[in-house]
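Listed below are the structures to be examined.
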Structure 1
Amino acid sequence: MKIRKGNIDDIKAISKIYIDTWKTTYNGLVPDNFLNELSYEEAENKWMNFFSDQLDQSFIYVAINDFGEIIGFAAARGSSDQEFKGELYALYLLPKAQGLGAGRRLISAIAEHFMEEGISSMMVWVMKNNKSGCGFYKRLGGEYYTHRESEFGGFLVEDEAYGWKDISVLSISNRDK
């Protein structure tokens with residue numbers, strides 16, 4: 001598996017992973033009609049806008065399997081939060097890529113990118129009922145920070161934020177010491 005910085009040419013693959021993963025991960029957590037209305041075209045626009053957002057210094061890393069297929073991605077940007085200066089905006093992996101270390105490696109790449117930019121802290125928002133997501137971030141040392149409500153298809157969900165005040169602990173080079 002290879003991790004590299006994403007680029008505009010990756011938009012179609014990123015958008016497909018985003019939509020397909022939403023439909024499996026959030027099935028039962030948000031209304032079916034919301035999931036059924038998700039479109040690849042809208043996702044492509046979303047991720048194209050994310051790539052071009054210079055104000056928040058947005059960036060994406062992708063995970064590529066041994067066959068050259070993008071199997072997951074992590075997106076991040078700067079944050080205006082008082083406690084955490086970086087935000088892990090999204091982490092999505094195809095089901096066949098889950099449990100293989102791709103998520104950890106993508107987060108490590110995000111942390112290393114932030115550290116190169118002088119950002120030493122990071123947070124992530126995750127649906128409270130997404131137990132596997134919450135557990136994943138806790139296992140990586142993320143600590144509960146705060147909560148909010150989000151709306152999807154007229155349905156309110158609770159989100160929780162987890163944060164790392166020192167993201168150097170997420171770096172592969174530091175974890176292996």
Structure 2
Amino acid sequence: MTETTRDLPPAKEIALLRQGWWLHDARWYQAVKNRFGQDVANELNAEVMRFVARRVATLYSRQHPTAAGATSEEVAEALEALAGLMFTRAMVRLESGGFEGDTWETVISEHFALRMLKASNSLAGYQCPCLELRAGWFEGIGVRAADEVVECMREGASVCRFRACLKP
């Protein structure tokens with residue numbers, strides 16, 4: 001007997017949905033790159049990533065609002081929950097730490113997009129939309145923050161590291 005999606009546990013259905021969405025995203029990026037060039041693909045990818053991240057965060061925050069005056073630990077926890085909604089753990093592994101007042105770091109030790117781009121010979125010229133994705137998350141949960149890339153796997157680092165600081 002063939003297993004259908006109705007026979008799958010919800011977690012597996014959700015994992016398939018995420019994988020399908022990200023496959024669509026990868027093929028879309030490749031199509032734009034091939035037709036209009038790398039610069040246009042990077043620009044549109046960042047714009048769309050921010051929009052989707054903001055929308056996911058807005059929907060999430062309706063059920064799990066981020067309180068005014070939330071601590072960096074609470075905001076980092078919300079961002080980790082959002083990553084869990086958008087990616088499977090096998091796709092993206094991230095952890096937050098180094099909390100010092102309103103500042104903290106997020107470390108990504110696994111990133112499927114970079115793996116896929118490398119496999120398709122598309123890594124050269126690719127600009128990671130990570131800051132745009134994170135900006136969308138911050139906007140969607142109603143938090144202002146300064147965010148910077150400290151190190152990036154795309155540029156040869158062993159992990160991607162971001163430092164965020166909450167703004168009043």
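Looking at structures 1, 2, which one was percent of Cα pairs over 24 Å apart calculated from, given that it came out as 38? Structure of origin is 2. For relative contact order in percent (Cα under 8 Å, 6 or more apart), the calculated result is 21, so let me know which of 1, 2 that is. Label of the originating structure: 1.
helix-only ellipticity at 222 nm (-39500 (n - 2.57) for each DSSP H run of 4 or more, over all residues; to 500) was computed and gave -10000; which structure, 1, 2, did it come from? It traces back to 1.
Each reported figure results from applying straightforward, stated rules to the coordinates on display, with no laboratory input. Remember, it's a predicted structure, so these values are computed and weren't measured experimentally.
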